[in-house]
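For reference, the structures are reproduced in the following blocks.
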Structure I
Amino acid sequence: MLSTVTLLYFFGFFVWYNCSKKMRWKAKSVYLMALEKEEKLSKILVAMLFLLGCTMAISILGWMSGIIASICIIMCVGSLIVLIFPFRYLTLTHLMVLYFLCLLLEYTL
């Protein structure tokens, strides 16, 4: 379940990063270009993803632990995106493989 929370925060922060005026790249998908044009819709999507992730973290860990875990996950995911994405090391395929491996480990251990 925490893997899903982290994935929600990852997608939310990535959409937020996509709307940045400073960070531009050429090989954007059609969906990302549409989200970039509709900045208000992007911000609403980010807020919904963050709120869903925070709600899930609170339901798993409790009030204070869930909020603190959410803050820590947002900082970690944000740092990961800002540091690794410009080099294009992490693709959607890599991310999904990592997610399913983490999910497998989470539910088997």
Structure II
Amino acid sequence: MDSNKQPVNKETLLKKYPEAFSEGVGELAGEYNIRNDKSVDPVQHTPRRVPVALREKVKEALETLEKQQIIVPVTTPTPWISSMVTVPKSIGKMRICLDPCCPAGKLSTTYD
């Protein structure tokens, strides 16, 4: 480690980047269009099973994400379906993630 640099700690990061650690959900400015590579065939993964003991917490986490307008229910067929991954947090809540293994690297983003 360079002797001129101070070690990075939580307080330093919080002061330097307060917008990254603010409460609530952040939002990027502007509009973004995500387009998939037409030469790639869509993939539809089957849903992963959620253990019975975690179902209520997963349901609560999904409802929270829906209320925050991060996700919306989809009731019609779609060409791309990613698997949902659930990870218990140390505070007793659930982290909901998608496994983007197949679409990764197949998308392009344009900024308007």
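Values in this text are rule-based calculations from the coordinates and carry no lab data. Values in this document were obtained by computation on a predicted structure and should not be read as measured data. Cβ atoms are built from the backbone, for glycine too; each structure is taken alone.
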Out of I, II, which structure matches 10.8 when mean count of other Cβ atoms within 10 Å over residues 38-45 is calculated? II
Looking at structures I, II, which one was distance in nm of label points 7 Å out along Cα→Cβ at positions 54 and 94 calculated from, given that it came out as 0.8? II
So P(r) over Cα pairs in 10 Å bins from 0, in percent, for residues 30-69 alone, computed for just one structure, reads 31, 33, 23, 14; which one of I, II is that? I
Value 0.75, calculated as FRET efficiency 1/(1 + (r/R0)^6) of positions 6 and 86 (r between Cβ atoms, R0 = 25 Å, to 0.05), assigned to which of I, II: I
Answer label among I, II for the case where distance in nm of label points 7 Å out along Cα→Cβ at positions 46 and 78, calculated from the coordinates, equals 1.0: I
One of I, II was used to calculate helix-only ellipticity at 222 nm (-39500 (n - 2.57) for each DSSP H run of 4 or more, over all residues; to 500), giving -27000; which? I
Read-out Rg/Rh (Cα atoms, Kirkwood Rh), computed value 1.05, structure in I, II: II
